[in-house]
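Multiple structures follow.
Each reported figure results from applying straightforward, stated rules to the coordinates on display, with no laboratory input. Since this is a predicted model, take the numbers as computed values, not measurements.
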Structure I
Amino acid sequence: PELEGILNKLHNKITATEMATMNYQVDVEGKSAKEVAHDFLSRQGLLK
């Protein structure tokens, strides 16, 4: 239940291009998934 509100905020926020870019950052550039996700959420204004 707690995650539902958070996940709803992500609805329609991640485009296919953004997802591909994030996957590239993890798979090719070697960044951690945590770092990439944190950067994305920060840019979207979803982190406190």
Structure II
Amino acid sequence: MGLEYTMQELMVVAGAREIRDDDVVFVGMRLPLLAFQLAKDTHAPHA
């Protein structure tokens, strides 16, 4: 049973992992915005 994901999904997760709680983050749209929202929802609510 292998996990399948797209390159875009991998990029979003990798970007989200770079964001720490209390970071000030400026994001544009699309993938960076998704990475920011994923970080806030999972591990960095104060970013």
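Looking across I, II, the calculation of percent of Cα pairs over 17 Å apart that yields 37 traces back to I. Each of I, II could give helix-only ellipticity at 222 nm (-39500 (n - 2.57) for each DSSP H run of 4 or more, over all residues; to 500), but the derived value -16000 comes from II.
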